[in-house]
Each structure stands twice: as structure tokens, then as C-alpha cells.
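In C-alpha cells below, several structures.
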Structure I
Amino acid sequence: MNTVDVGRGISLAYEQFGDESAEPLVLIAGLGMQLHSWPTVFCEQLADRGYRVTRFDNRDVGESTHMRFRPSSPIATVMRRWPAQQYDLTDMATDTVGLLDALGYESAHLVGVSMGGMIAQTVAALNPQRVRTLVSIMSTTGARRVGRPALSTWLLMAGTPGRTRQEAIDRSIRIFRHIGSHGFPFDETWVREQAGAAWDRDPSPSGVARQLAAIFRSGDRTKLLRRITAPTLVIHGDRDRMVNPTGGAATVRAITGARLETVRGLGHDLPTGAWPVLLDLIDKHVGRRTDASTS
């Protein structure tokens, strides 16, 4: 595990896989998710395809910098009332660019999942020269009428965070049984291990609340996304209860030349059964751009 200063008082924890001279590919995690939400074996298999893979903790989770201000309540966030210190997705995108700087990357391939997709989109829109290709997975544009969670998901997410390690694990299992990929086997042992590791690294729920507020504060980014010039692949499952598939469709409409790939049975997670499809989609998209640039 390494930690680097990315500017403005923020440090990010990260890990890398693969040959140092390989094509740089940065994985950006979703809301409340730590770097290990990109499974180690998944990262290793991606590295085996010829990439220098980086996964990291966004600000406010894991071993990266946590902000000190008290987050707004869920109701206040929905009502768009938050502390003056509240950051947005642009700030998180700037963190990502700072990570690229710290790693010595003039540009890199970005792959983001859920909120990580939103961050990757924002980097590509505001810093086009830094993004070789973009892959946005199970994400959305922030427009009010698309990509919304199911009502059942809202109710589940509104529950009280776990106050102990076991409570946090049990809550994670309930959530992922609900939003996970119903078209693939549910691996409770893996979810339990992931949730336990997340608690051990960072048991505080306040960072998640601040990240959620960052999404709401950023609002509808459709116009911003029209500035993206990087070759873009949008991946979405047809069983996503967290970010409705309309979010993926809206992302494709917003980004010129973007392509949508719908994975049947995929929900809002990265089940082992879906890895072959996801790895192939990412590799073919990134590899196509890489081959063109070296030909």
C-alpha cells in the first residue's frame, strides 16, 4: 500500500499491478467503496492483458484523507442543504488528476464504476488531454429523471449504518443481495470478506455521507459530458437496482461517439461470473485505442 499527496491537503492510498512500462489504466471506485472493491484477482487479470493497473481509495474512504466537517443528514442532502465545506465531483476529479501527476502519468485510461464513473467522466470532460480512453460502468449523468435507484433501494440504503463489524457485514450482505447481479451466483463469502476488510480499514460512515452529498451537489452534468472527446465505452447491467439502466443510456446520448454495452443479468456489483465479459469489453475498448496510437 502506498500513499501520495495529490494537492490541496488530500492524500490518496493506492495499489498497482502489472509491468511498470505497460499502458496505465486507473480504476475508480464507487460510492463508499474502497480500493479493494476492485477485486485483486480482477486487477491481476487485467494487468495480465498488458496494463499497469492502479486502484485507489477516493477521499473520505479507506486510508485516504478524510474530511473533518460534519456531513449533512440524508434528508438535508436530498434537499440540497449541506455545509459550506462540502465538495463535489469536480473536486474528486481533481484528486484523480493529482494522482496521475504523482504517478508521473501525462495521460491514462480511466475505468470508473458507479460514482467512480461519474468522477472519470468529469476528469475526461475537464482534462481531455489526460484521458486516453474512458470506460463508464453502471453510472449516470446526474440528470433527475434517469439512473435513479429503485424505491426499495432507497429504503434499504436509508437504514442505520452498522455500529459494529458484524452489523456492518450483515448490512452489506442485505444490500448486495438486493442490488447485486441476480443473473449471476451470489457469493456471500466474498461479500462478507469484502465488508469485513472495509470495516477494518475504515469503520466510519461519515465519509460515505459526504461522498453522497458530492453527487447531489454536482447535479445534472449532461452539458459537461458533451465536452468529452476520449473514446468512451458505457457498460450497464439490465438488472441494476441502484443506478437504473436509463442512466447508462443517458450517458451514451451525452457523450459524442460513445458506445453502450448491456450485460444481461448484471446488477450493481462485479460478480465473478461477469468478469470474463467485463474484462473482454474493457480490454477491447482500451486496446483498440492503444493499437491505433501505436500504428
Structure II
Amino acid sequence: MILSVFLQILVVFIGVAFLTLLERKILGYIQLRKGPNKVGFMGLLQPFADGIKLFTKEMTLPSVSNFSPYIMSPMIALFLSLAGWCLVPSMGYGFMFNYSLILFLCIVSISVYTTMVAGWSSNSKYSLLGGIRAGAQTISYEVSLILVMLSPIFLWGSYKFQFYLDLAPYIGWPIFICLPLGICWFVTILAETNRTPFDLAEGESELVSGFNTEYMGVGFALIMLAEYASIILMSFLFSLIFSGLSFILFSLVVYFFLWSRGSYPRYRYDNLMYLCWKSFLPISIAFLPLFLSLSNMF
């Protein structure tokens, strides 16, 4: 089990490395340029060059920062992201919790505190505003995230990841019933991971990079690793719950994460909150009776 978890984490790190390369390539072609293509064949070694640069870069500490929370926040953020991955069974191994979906939601709920503490402990007004924005945004969208997940859970009656993996060949059809919920889920996980167009916690134009303004080198690398690992995990869960782990759907969701960054402007903050409380919340609640009635058919 230990070896399986270690290999799974290693694969996640490699996936994160090449996801950053894919993102830079997609953004490059959206902006009519090539993207990274110098380091290695077609730029394939660029993520490793960036990693070496970040982990060997000098790390300076703001003189007025709260030292322990400032240092620990990126580490805990990466730990929580990898803990979510450890809940996913790999080749029949992993942590086989009967309530793994509930534990996953707990991990997602706790992860917002790392962003808030990172912004507060930097003792910078830009970082603090970014942390406050991230806290309000993530906590709001967690409500719709949980309610959207309840519908397929009510339909199949299981909180266990392994159950959905075993049932994968038979649950490809719910995506047609769940299409509005799937759209709500996708937009919600965009907001949960602070991705464009909901990257209000990292608004460069007004917050100078937001909650991670004071981070550089290793601290910044750990924050980025946690963010991109969460993107892959959320995309995996989307394809697992809504279509029975379709690799095509998983790839499309990851692509839409990257494509939205190059296509949409940043949302206004009040519209971001209205979208959650006035649109996604009523839709997710309205679908619950439908899936409860469908569950009686299985």
C-alpha cells in the first residue's frame, strides 16, 4: 500500500509538470505564438527546468511576516492536495474508505484555510485581501459543490470511490441527465481552484498576485504544485462520478480548465457571488428530488 501511494504521488507530480507545459502551449497558440519550445525536444524538458529554477532560487522572508504560518502554509496546502489523491484507489490498492467522498469534501473544506493563512501571515495588504477573497469565494462555492455531488450519490447510494470505479462500465449514461449539474460542477471547481475567470484571489491588476505576493522559490513552487494537483483531481472526479471515468471526458475537462484561462476575462466579485447563491444553489437543490426518484428505480 505504501509503495502504491508513493507511485501514485510520483505520477501526480509528473502529471502536474506536463500539465503546466500543456497550459503554456495552449495559451501560446491562443495568443498566436509557439509557447515553450527550446528546452528539450519541442520544449518537453521545460517543466523540469522551471522546477530546478524554483527549488534552487533563494527564498527570502518578509521581515514582518509571521514566520511559522508563512512557512507551513504551502507545505500543508500540498499535503492536503496529495491526501485527496490518496483517497483514489489505484490498481486495487489505496485507502479503501467506505465514506471516501465525505472525507474528500472535508479535505476540500480544510484546504481553503491554507490560502487564508498564507495571505494573513505575509502581513501584506495585498496578500491579506487575496486571502479574504479566497476564503469568501471558496466557502460559498463549497455549498453548491456539496449539493451537486449529492445528486449522483443519491442516485447510486454510495460514498465510496471504489464503487464508482467498479461501476464505471455501466454509468456512462447519467451525463445526459446530469448535463446542467455537470456545467454547475465544472464552473464550481473553477472557482474552488481559483482558476480564471474566478481567480479573484490572485488578481494581478489590483492585488499584485494576491495571497502569494510574498512567496518565491520553494514556497511558490509548493503552492503551484498544490493548485495543479487539485485541478487534475477535480477533473478526475468529474469524469468518475458523471460518466464512469471516461478518459475522453477527463481530457476535455482538463483542457477546458486551460482554455478558459486564455478565453475569458476575470469575473466581477459581486457577480461571482450572485452566480453561486442565485443560480447554482437553486439548480442543485431542484435536481435532488429528481435523483431521489430515479434512485428508487435501481
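Where a number appears in this text, it was derived from the coordinates with a stated rule and is not lab data. Small disclaimer: the values here were computed from a predicted structure and weren't measured. Cβ atoms are built from the backbone, for glycine too; each structure is taken alone.
If P(r) over Cα pairs in 10 Å bins from 0, in percent is calculated from each of I, II, which structure is the one that comes out at 6, 30, 40, 21, 2, 0? Computing P(r) over Cα pairs in 10 Å bins from 0, in percent on every structure in I, II gives 6, 30, 40, 21, 2, 0 only for I.
For FRET efficiency 1/(1 + (r/R0)^6) of positions 163 and 235 (r between Cβ atoms, R0 = 35 Å, to 0.05), which structure out of I, II has the highest calculated value? Largest calculated value belongs to II. From which structure (I, II) was distance in nm of label points 7 Å out along Cα→Cβ at positions 51 and 219 calculated, if the value obtained is 2.3? For distance in nm of label points 7 Å out along Cα→Cβ at positions 51 and 219, the value 2.3 is produced by structure II.
Of the structures labelled I, II, one was used to calculate helix-only ellipticity at 222 nm (-39500 (n - 2.57) for each DSSP H run of 4 or more, over all residues; to 500), giving -12500. Name it.
On the way: I: -12500; II: -23000.
The correct label is I.
Identify the structure, out of I, II, from whose coordinates relative contact order in percent (Cα under 8 Å, 6 or more apart) was calculated to give 21. Corresponding structure: I.
Looking just at mean count of other Cβ atoms within 10 Å over residues 107-114, which of the labels I, II belongs to the structure with the highest value?
Working: I: 25.2; II: 19.2.
When mean count of other Cβ atoms within 10 Å over residues 107-114 is calculated for I, II, structure I comes out on top.
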